[in-house]
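Undergrad: The next part holds the structures, each set out as structure tokens.
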Structure P
Amino acid sequence: MTVTWIQLNSQLLRLTGDARYGDELERTYYNHLSAAQRPDGAMWCYFTALEGTKPYGPGINCCVSSGPRGMALAPQVAFLTFRESGGESLAVNLFESADITTTLGGQKVTVNVRSEFPRKGAMTLTVKTEKPVTFGLRVRSPQWAEPLKVRANRKEVTGPRGGWATFPARQWQNGDRAIVTFNVPARLVIGEHTNRGRAALAWGPIVLAYDEGKNRGLPPAPFLGLTDSRPPFTLKSAMPLAFEAKVVSPRDKEAKSAVFVPFADAGSDGSRYRVWLHAPGVPLPQNASLFAFARESRSRQGNVVGDISDGDFHSFVVTFDGTARDEDWFAVSLDKPVTIRRIVYAHGRTFHDGGWFDASAGKPRIQIQRTKGGAWETVGTLDDYPATTATDPKGLKQGESFTLRLREPVTCVAIRIIGKPACGDNPRQAFSSCAELQGLVE
């Protein structure tokens, strides 16, 4: 779909000359198409969500062929030639460094483009020609770049937002230059419709994302909110592009610095990322668990990316790996001990081939670790967990929670739930799921 969108907008740009189609091409190339490609180019994502992880796919399929085809179209839409008032003109649509050799005014002309975009809004066009040549020049002036100015031969023109900065046909000598300058603004984008209450960051046309792998020690992205700072973020690194913005969370009383990267780069190493965070001033979700944002582990990695300590009962993980196991467990742990009185486990999701605990041989057990690296000690069972079997989940609902109330408070650094995974309709394997594991004071 992304490549089809590129093909549609490239044809509309050629047919109409309307700069808004150039804006769409730019936005698509720098964001969704680039985000779908693995850095080495060997794999592509069939669907690239704005949060989660990037599911790069192997082998030969439609995406592996369409993605490179879309990238190969970029040079064809970077420059365009057209006739205006009986003369020929060159239109510069994209702002990358490039060279173009074409025929203008009946003779061969080369234009060298050297650009500092996306780090800066500066670009120089140098004309190479064996003899003077007459042609017009247009440079796209994006919605985000106001003002865009082009200066050549002591004359300067300013492009309108969403239009073209236009130099009428003039004679160009070998070595003549056109200097293009424009703003690359740091933007806070307020969400609408299904993203109401959220906000995202953008650097010119480039959408940014919070990458958890580059923000060790900060809470998971669902618990972060952007601040109403001016500017909304600052450039941290020009190569590779990285930015710094202030974020708030229920855990931290004061705003902290977080690293944001282009959406195209986010999650390329398998880490989780998110484009839309809570907008400035929007109340943040609360999590009363003393194990909120704790380290998470489980008996098997599984194939679903989620959290079990973020307070979100809709986000879950599983232990599915296509094999059968006698026991599965999910755990959260801290560096320092806390004292708790109540432990809550929330079921993740039921699938046709498992996803729950088989209680036919005993209800799931709750265990604690009193010291880091110490032995696991059973402190009770989830007696309110339904009488499930290996093949029957007994109507378990997604996010349904079960509670163990301890007879007396316990001090521990870790808690876990352990039990027998279910197989559903596939007895060759078995797995379980977990949406949340909390330790509470009361």
Structure Q
Amino acid sequence: MNSPAASQEREHHRPRILQIFSRYREYGGEEGSVYRIGDALHRDFDIGFFLASSGDAFSGGVLKKGLSTIKAFSNWTIVDQLRRYQQLGRYDCWLIHNVFPVMSPAVYELAFTLRIPIIHYLHNYRMGCVNGFFMNHGEPCQRCMHGSFLPAFQTACWHGSHVQSGIMGAVTSRARGMDLFHRVHHWVAISSAQKKEHVEMGIPADRISVIPHFFESKGEAPDYPDQGDVLFVGRLSAEKGVDRLLMAWEAIQDCGRTLWIVGDGPERSKLEEMVRSRSLRSVRFTGFLEREAMASIWEKAACSIVPSVWKEPFGMVVLESWAKGRPVIAHRIGALEEIVSDGTDGLLVPVDEPGALAEAILSILNDPARGKAMGRAGAEKLRHQYSKQVWQDAIQGIFAHLPSRNSFHEKSKVEGRKTSVD
């Protein structure tokens, strides 16, 4: 017979969630989201973190790198560590963000063995693309999305290596071969556009809930400038489309303003060479900036540009821009056209039409009253649709329908069975 104390403990039990994330070689927006999500979950849950790093695993000599490659298929060291984490933490659910390449698909196998339900957060398109971007050497590509990763090997689309692309393709194929799309309890997409792509991959639509990211404003937005500059903030990589922005700037570089490019990444030297070879004026590369320096740049900005050429699953910089009271000019692709209301809180232009992008930029620079009104509209949308509380309430609904570990073990065998969360 259970004691009153035991019954009371169960009644007040806060679900215990373990966040699992294999970090990439370089810090990026996805990693920032993992920590932000963990912090927000503390309102309703007890949260633990289980992290690993690609940088640590693939550094060192040939022998260590070779061993890490083998472990990408089944990392027994990670499995042992994770098993001990579970024994000590007694987590009710694992919230998985990424297991590739360091943790390996063995993480999923362990969860199924231990009968621990998985909530899987989708940040990119890794389950259908070895690099996660649906990009192949700067061009859109979705040839692997249905599960055959031979094109990845043939085109060396991950780190420019046939070997690494082939290995990652084989590892991803192994994960999908576990019937992962049906055995994971529920998936969280960060936009309807991203959900659509994963449904096309094969995940049942009723197993994916759309919960957009949130952004917390810190302090008041700076005053809107009458003679503002143009700003790009983000990683300087091919999928971000900064080369398209520079093409657009070439047509309007005599507007008397400055184009600020804040961030760093593998494309920086190529972009700087583009500026030199085309004799582009008033372009400033700053690298990543500390908070005070970044605040100073936002004060100067009339708008921020999101010229992505990949199917952005979300776009946190849009929310950041609105928090600063600035409108966004973005390519009409992926979730960007879902987030930005064209003509209300920003402007949308076709991909690969630098003339249209240049025209949109000038329309904001030449009409500061319009830019200010759009920035205010964005700030209002941020407060009502993308607040931390809105996110917390939505994610709580996902975890509220978690099965018990025993019942989950049986339910996970039923392919395509509907969950209680839409």
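Undergrad: So if we calculate FRET efficiency 1/(1 + (r/R0)^6) of positions 29 and 229 (r between Cβ atoms, R0 = 25 Å, to 0.05) for every structure here (P, Q), which label has the highest result?
TA: By FRET efficiency 1/(1 + (r/R0)^6) of positions 29 and 229 (r between Cβ atoms, R0 = 25 Å, to 0.05), the leading structure of P, Q is Q.
Undergrad: Of the structures labelled P, Q, which one yields -12500 when helix-only ellipticity at 222 nm (-39500 (n - 2.57) for each DSSP H run of 4 or more, over all residues; to 500) is computed from its coordinates?
TA: Source structure for this number: Q.
Undergrad: When mean count of other Cβ atoms within 10 Å over residues 21-28 is calculated, the result is 17.2; to which of the structures P, Q does this value belong?
TA: Only structure Q yields this read-out.
Undergrad: Computing mean count of other Cβ atoms within 10 Å over residues 141-148 for each of P, Q, which one ends up highest?
TA: P
Undergrad: Let me ask you something else. Of the structures labelled P, Q, one was used to calculate mean count of other Cβ atoms within 10 Å over residues 293-300, giving 18.1. Name it.
TA: Checking each candidate, the match is P.
Undergrad: Out of P, Q, which one gives 23.0 for Kirkwood radius over Cα pairs in Å as computed from the coordinates?
TA: The read-out comes from structure Q.
A short reminder: the numbers here are calculations on the coordinates, not readings from a lab. Every value quoted in this text rests on a predicted model; they were computed, and no experiment measured them. Cβ atoms are built from the backbone, for glycine too; each structure is taken alone.
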